[in-house]
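Undergrad: Presented below are the structures under discussion, each in the form of structure tokens.
No value in this document is a laboratory result; all are computed from the given coordinates. Everything numeric here is computed off the predicted structure, so don't read it as measured data. Cβ atoms are built from the backbone, for glycine too; each structure is taken alone.
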Structure 1
Amino acid sequence: MKITGISTRVVNARMRNWIFVKVETDQPGLYGWGEATLEWKAKAVTGAVEDLAVLLIGQDPRRVEHLWQVMQRQYFWRGGITDLSAISGIDQALWDIKGKELGRSVCELLGGPVRDTLRFYDHLGGGSLEGMYKTVEPAEFGERMHASIEKGFTAVKAMPIPVAELVESATTLKRSAQCVAAMREAGGDGMDIMLDLHARTTPAAAIQFGRMLVDYNIYWYEEPCWPEHVDGLVEVARALPFPIATGERLVGRWQFRELCEKRACAIVQPDVSHCGGISEARRIAAMAETYMLSVACHNPQGPISTAASLQVGFAIPNYLIQEVVRADVPWRDDVVTPPISTEGAIAHAPTAPGLGIDINEKEAAKHPYKAEILMPAFHRDGSVADW
């Protein structure tokens with residue numbers, strides 16, 4: 001068997017351009033899908049996929065690990081998040097092909113499921129632009145929490161900190177704490193609440209804010225500062241009583257190594273569309289397990305990313321919970337067959353061959369590439385802030 005073509009399909013989903021990667025073979029009807037979505041970098045990633053395709057055309061797609069090494073090591077320059085996202089999409093597609101050819105799910109190829117079910121967690125507002133990034137009033141946080149409960153979710157993630165100053169005011173922190181209080185009141189003790197600070201704060205501000213939240217029993221505290229500031233994460237982790245989660249912006253096991261060695265977090269969050277695909281996510285998870293850390297793959301992207309994340313989640317013993325987006329665009333389920341059900345907020349171990357999904361290219365083509373919605377962020381004095 002040989003690879004005959006590698007191409008991309010870019011699907012605009014408002015806030016993101018989903019980058020679907022298709023790997024085709026010389027076997028009639030046998031192809032694989034992967035996802036390499038990287039916000040505001042679609043053209044760079046599709047170009048990186050083209051660069052990698054030169055290395056792989058004519059190769060046996062079943063040699064997944066060998067081809068991963070080829071993509072990572074054959075060019076002199078090692079890649080950052082753009083190149084690793086391209087590798088991720090191709091890697092997922094290769095696993096999809098291998099599973100389809102053998103008539104087994106990717107999860108089975110990774111050793112079989114280690115659990116029967118896996119819990120999803122919701123984004124505030126279902127992951128819509130307005131719900132996740134533009135909800136600012138405490139009452140809105142409570143209302144959107146009720147909407148998640150009605151959908152059957154028992155865990156919700158929100159972003160209570162607005163675009164932050166370098167040293168935050170007491171007024172802003174108190175208002176953000178009121179938003180968290182509204183979520184807890186709406187959800188009661190039965191709901192798990194995750195807070196994403198989007199690395200908008202310094203370690204000092206993250207600690208200051210976290211101490212205001214002790215009574216709300218936070219499930220995890222995500223990206224309290226930039227992940228490359230590992231010692232800053234250590235400061236936050238040691239100062240607060242709830243688990244720290246981070247890792248969505250890191251790629252490759254090498255960038256996760258110091259995080260694990262210093263126990264700078266309790267939950268690592270590799271993204272199968274960024275970190276190096278299914279192959280690398282499994283290696284990162286194994287390293288995290290060595291340090292008794294949990295894994296919860298970052299996944300605010302399209303449906304292929306969700307399918308690939310679930311295959312990993314069911315095969316990894318230290319996997320915790322699965323992020324999912326359900327309401328970013330109303331036609332989300334139209335482009336994938338079968339749609340990934342989040343009813344009851346529980347996934348069951350996958351059994352269909354490969355990733356278990358296919359892309360409806362006709363429906364996907366109805367939403368061609370266009371520039372994503374920009375999210376500029378500035379401090380009160382006009383200086384540039386972290387988004």
Structure 2
Amino acid sequence: MENATKFRKIAKIKWYRCQVDPKLMSELMKCSDFHGFRQALGHLGLWAATGILSYTAFCQINATNWFWSVPLLFASLFAHGTVGSLLGGVACHELSHKTPFKTKSINDFFLKVFAFFSWWDQVWFRPSHIRHHQVTVHSDYDGEVVLPQRLSLKDWQFWLGLFAWNPVQTWNTLKIYYRRATGHMDNDWYEFVVPESDEKLRRDHRNWARFTLLGHALLAAFFIATGHWFLIVIVNLGSQYCGWLSFLTGTPQHFGLSSNVPDHRICCRTYTCSWLPAFLYWNMQYHVEHHMFPAVPFYNLPRLRKAIESDLPPAPHGLLATWKELLEIHRQQQKDPNYAFIPKLPQSIGSSAGDEVLQSEAALAN
């Protein structure tokens with residue numbers, strides 16, 4: 001892929017940083033196995049609980065109780081898919097930062113568990129995401145998030161995937177994983193972050209795709225052979241339907257903001273929300289703070305926000321207020337495709353990268 005070379009420029013961006021007391025920053029950067037286990041097991045446990053409820057409802061369906069068991073089945077599957085849709089791009093995202101757990105081997109174990117059940121390409125994502133943090137939405141360097149982003153509000157398959165199951169998306173996932181398992185890259189950005197010159201990374205990428213395909217095939221065969229075929233819907237496909245909450249929480253990260261600016265307050269968005277979406281979203285609603293100090297674990301982002309809030313734009317509270325802002329941006333983009341929302345900034349009191357920030361970035365790259 002010749003176009004992969006377009007990303008091979010060296011970017012030296014002097015990012016704006018909010019001032020943080022060095023002692024506080026050292027404390028905020030500390031990782032905790034306790035907090036990591038609480039989050040990872042809580043998320044997986046909730047997914048397992050909704051899966052058990054779904055399977056129980058399915059097994060209870062018969063000619064005499066279908067009136068209540070069928071609605072229960074659909075409601076529990078809706079909940080299961082909602083939780084499952086956040087296993088990949090959210091949980092695997094944070095685990096790829098290697099900050100949830102103090103013990104790195106535990107962190108890597110949970111990353112592989114979440115990635116397997118969510119069909120997440122964790123081998124590709126880590127080098128891609130390191131680059132994304134280094135050059136956030138700079139168009140010549142960042143191929144992970146490219147602005148402007150568009151909302152596909154008139155696409156029926158988009159809505160089908162949000163509130164039910166889109167089989168076309170599942171079929172495309174299987175085809176993509178087959179291509180990766182045979183050593184093919186998805187696009188120019190994949191070619192760039194998993195280059196042909198890095199034989200080990202290429203091999204790891206290919207082997208992960210093979211492991212995912214073979215593992216799911218064996219699980220599906222086992223479920224069918226034992227007469228529990230419906231577990232395919234719960235386990236193998238449990239992250240591929242009802243993605244509405246993943247969409248609502250994740251889209252605001254950079255949508256409608258400016259590219260090619262050295263200030264995360266202008267190219268990233270923070271919003272606040274209630275505890276349940278915050279839990280399932282692993283606190284990534286604090287996205288300005290996450291990008292500015294990427295080595296701060298997700299469970300410390302609320303404290304970080306409080307410490308630098310006076311130097312940040314105001315954050316909308318709740319998904320309703322956040323999406324009111326996003327839909328207004330969408331309307332403006334319909335009129336002017338080049339429109340970008342500029343947050344209101346306080347008088348700057350920050351600085352360029354200091355020692356703690358350099359430590360933060362070094363931790364991300366290791």
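Undergrad: Supply the structure label, taken from 1, 2, corresponding to helix-only ellipticity at 222 nm (-39500 (n - 2.57) for each DSSP H run of 4 or more, over all residues; to 500) with the calculated value -17000.
TA: It was calculated from structure 2.
Undergrad: Taking mean count of other Cβ atoms within 10 Å over residues 102-109 as the criterion, which structure among 1, 2 has the greatest value?
TA: 1
Undergrad: Out of 1, 2, which structure matches 22 when relative contact order in percent (Cα under 8 Å, 6 or more apart) is calculated? Please list the in-between numbers first.
TA: On the way: 1: 22; 2: 25.
Of the structures listed, the value fits 1.
Undergrad: Upon calculation of Cα extents along the principal axes in Å, for residues 166-237 alone from the atomic coordinates, which of the structures 1, 2 produces 34, 24, 17?
TA: Computed on structure 1.
Undergrad: While we're here: So distance in nm of label points 7 Å out along Cα→Cβ at positions 6 and 30, computed for just one structure, reads 1.8; which one of 1, 2 is that?
TA: That value comes from structure 1.
Undergrad: Supply the structure label, taken from 1, 2, corresponding to distance in nm of label points 7 Å out along Cα→Cβ at positions 70 and 134 with the calculated value 4.6. Please list the in-between numbers first.
TA: Numbers: 1: 4.6; 2: 5.6.
This value belongs to structure 1.
Undergrad: 0.05 is what came out when FRET efficiency 1/(1 + (r/R0)^6) of positions 14 and 46 (r between Cβ atoms, R0 = 25 Å, to 0.05) was calculated for one structure; which of 1, 2 is it?
TA: Numbers: 1: 0.85; 2: 0.05.
That value comes from structure 2.
Undergrad: Where does the value 17.8 come from, among 1, 2, when mean projected area of the Cα convex hull in nm² is the thing being computed?
TA: 1
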